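So, here's a batch of structures to check.
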Structure I
Amino acid sequence: MKIGLQIPSFTWPGGPEQLGSHLARIGQAADEAGFASLWVMDHFFQIAMIGKPDEPMLEGYSALSFLAAVTRRVRLGTLVTGVIYRHPGILVKTVTALDVLSGGRAYFGIGAAWFEREAVGLGVPFPPMKERFERLEEALQIAHQMWSGKVAAYNGKHYRLAEPLNSPQAVSKPRPPIMVGGVGEKKTLYLVARYADACNLFAFAGPEAIRAKLAVLRRHCEQVGRPYEEIERTAVGTLDVGQGAMSAREAIEYCRRMSDAGVQHLIVSLSRVHEIKPIEVMGKEVIPRVVEF
C-alpha cells in the first residue's frame, strides 16, 4: 500500500505571511518521510466539513507548483479539480506544465464539481448535474487526445477546440495518471472504467462500502472491456497521529483494513500537520509497515 498526504486546510499560525514557509516545510517533510503523493483540494472557499468558508484557501495549481519546487520525489495532484472551473484545454496545459516542471510527478485529478456556493460566489457558471457530467466526459476525452499528441479539432456538445496543441508534452508516460474522484455508481465509476487510471473513494464510508463500490467498478470494467487491475484504487481519509488520539499501531491497523477492502493508495489528512510531528510519525512508524500490505 502507498500512503499519500492531503493538505485540505491552510488555517495555520502566523497568517498569510507564514503560509508559504509552513507549506514548504510540510512538503519537504512529506517528501523525506516517504509519502507517495501530496494533494491539495481544488476549492476556492473552504468546505463546510473542514472549516468556515472564509478560512484561507490557496488556489490549487499555484500551491502544487510551489510544492513541486521544494520537493524532489513525491507525486502532486488536486483532489480533485471541478470540471467547471477551467476550460479543459487550459486545464490540460496547466497539468502538463506541472508535470514538466516537476520532472514527471503530476496526477490529473478531476470530477464533476459540487460546491455551488463557491461557483456562484466567484461568478463561475454552475450548470445542472447532468450537464456537469457531460462536460466531465468531454474533458476526459480532450485530455486523452491532447496527451496523445493528436492535434485534430475536437467538437463536442459543450467544448470545441479548433487546434488542441499541447507543447511541451508531459514527461509522464503515456500521460499524467488521470484520477476521477467520486463514488456515484451509475456515471462516475463508469467514467473511471472508461477513461481514468485511478479512482478515488471515501475511506470514512468504511471497508464494506469500499468493497461494494469497487465491485461496481469491476463490473463497469467488464462492460467496457478493460482490465480492472489497470486502475489504481485510492481512497481519502483522516488520521490523528503524533500527540493525537491515535497511536501509530492504530493507524497501521486502519491502513490494513483499507488495504483488505481493496485500497492500494490511501490518501490521508493529518491533524496539526503544520507541526510536522505527525508527518514524522507516519514516516518512521507507519509508512514502512503499510508498504508491506
Structure II
Amino acid sequence: MMSSHKTVKKSPIRGSTIEVASNSRVDLYHSVVSMSWSAYLAVFGAVFFVVNAAFGYLYYAGDSAIGGLKSASYWEYFFFSVQTLATIGYGGKFPQTMYADVLVTIEAMTGLLGLGVFAAIAFARLSIPRSRIIFSHSAVIADFDGVPTLMFRVANERKNTIIGAEVALHLFVRETSKEGASIRRIYDLALIRNHNPMLSLTWLIFHPIVEGSPLFGQSPESLVKGDFALVATLKGLDETISQTVHANHAYRCTDIRWGHRFQDMFTEDPATGKSSIDLNRIHDIERVQ
C-alpha cells in the first residue's frame, strides 16, 4: 500500500529547497546510491553496530550459550557476535548450546546477506559515471561580431577528452496564460555551435541575442526583475571509461553580467614559447571598455 511522504529537493532554478509531497513509495535503493560516501559509511557503521548489539544481547540472554569467555560481561557476547557476523571465528569463543547454534546459524546467514547487499551497493556507487565538467559562475552579455551575445564557459577538469560533447541552453520563465494560470515555460535558446567533437580544455558557448531570441529586447533592469533562469546541460562520451557523462548548471538573474566579457585563460612563456591554460580562471570576467 502506498503511503504519503514528503521529500526535500533542491531546485536548480531558484537555488532553494522545495518540499515535495508524494504518494509513491520511498525509493530506498536510489536514496542509498545517491547519498554521499560519508553518509553511506555512517549508515553501514550504524547498521553493523545495531545488528551486533541485538545478536550480542540474544547471546547474553541465553543460559551459558557461549563458551570460552573471559568474563560474563555483555561486551564479551557483543564481540563474539562481531566475529560471527564477519565470519572471522578466531576459535577462542564458541557456541555450546543448541540455542547458541541456532543464533549463530541465523547470524551467519544475516552476515552473508548483508555483506552481499552492502558490497553490491558500494560497487553500484563506484560504477556510476561522473563528469568533472565545470561551468563558469557567471554568464556574460556583450557584443560579439557586432551582435549582443550571451556567453558562458565550460571546461573538462580531467586530463582526457569528452568525445562528441553536446551542449543545450534553455530559458525557464514564469508566465501567466490567457486564462490566468501561472505556469513555467521552457524556451530553447539557439547556439552558434552546440557540438564539440573533442572537449579536452575549455569551450566558450555563444547565444546571439537577435530577433526571435527570448532574450531579445531585454535590459539589465528587466533581467534582474525577471523570474527566470538559464539552464545549461552538457553530455558526451568519456574516452577513458567509454560511458556517457553529463553535467548541468543553472544561471539565475543575478548570475547574468551585462557588459562584461571573459578574461583570457591562456598564457604563453616568452622564453620557451610554450602555452598553458589555467582552469582556475574560468570564472574571471572583466568589464567591456
Structure III
Amino acid sequence: MEKIEKYHIEYEKPKVTLLQESGLGVAEIAARTCYDSFENSENDCVKNAMQANAQDRMDTDAINNIENSDLLSSLAWVHHHHSIIEHATLSFLVEGTSRGVLQEHARHRLQAISVRSTRYTMSSVINAFVASLATEEGFDFFFKTLLPLNLFVITDEDYLQIEIRAIFDKFVFQCKRNDSFLQDAVAKSSLPFVEEHRGDAQGLFDALQAGKKKRNVGDGFKHIVSDNWKVDMVVTFNIRSLKNYFDLRDSGAAWFQIQWLAEEMKKVTPLKYLQLIDKNYK
C-alpha cells in the first residue's frame, strides 16, 4: 500500500478493489418505465424489453451490460432526476482505512457496510500482551510483536511507540484490576500454555496463536483501540448515494484520510458511472 507523509507523520493510504457493479440497464429500464419511452432507447435490449411476452424474451444479460444511456445522462444533468440512478450499485472492498474514517463514512446513510470486527479479530494483540507477561521485557516484546502485524494507518515508528505503549498500559491497568484477566483473554483449552511456557514469551505467543481462540474475545478489550486502528470493510452504494459521497469527500473541505479513500474509490469506479456522477468525466 502507498505511504504518504501528512503533518510530518507517515500514513498508509487505503487500497480499494471494485467487487461488483450492477450495470446501467436496470436504471435505464426504471427511467423508461417512468416515461413509457422504451421505443426511444439507443439500446435494442431496452427498446424490446416491454414488448408482448417480454418476460419470456427479455435479454437481461444484455440489459445489465449496456455501456451508456443517453436518457440517464439527460436525466442526471439536464433534468436532475437522480432517483433512477439509485437502481445502479457498486460494491467496494476497502483495505486499510482507519476507524476515524469509519466514523465519517458511517454518516452516509444510504449504503450497505460490513466492517472487520474487533470482537472477533483482536486475538493476536491480546495474545501478545498475555505472552509479554512471561518476560521482564514485557513492553519491548509487545512492541516488537505488534509492529509487523501492521495494525495502524499511521506507520511512523516513533509515533507507534506512543500508540502501542498506550495499548500496553491499558492492558496493564485492566490486568491489575481483574483477577480473572487470563480467563477473559484466553480460551480455556489454551490456559495450560501459560504455565508450560513460563519465562518464554515467544513460545507462549506461538502456542496461543496456534491454539483455540476465545469466542468474542474483543468484548472486554475494545477500549484499547484508537482512531488510528486499521479496518477493512465492504461497502455498497447506489450511484445517487455515491455521487453524494464523492461530492462531499473528494473535496478539499473533507478530512484528508477520507479524501484518500474517496480518491481510491473513484479510481476503480468505471467511467460509465462516473459520467453520471461528475460532469468532468466525458
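Values in this text are rule-based calculations from the coordinates and carry no lab data. All figures in this text were calculated on a predicted structure; none of them were measured in a lab.
Highest-scoring entry among I, II, III, by relative contact order in percent (Cα under 8 Å, 6 or more apart), is III.
Name the one structure among I, II, III that log10 I(q)/I(0) by the Debye sum over Cα atoms at q = 0.10, 0.14, 0.15 Å⁻¹ of -0.67, -0.96, -1.05 was derived from.
On the way: I: -0.52, -1.07, -1.24; II: -0.76, -1.10, -1.20; III: -0.67, -0.96, -1.05.
Working through the options, I get structure III.
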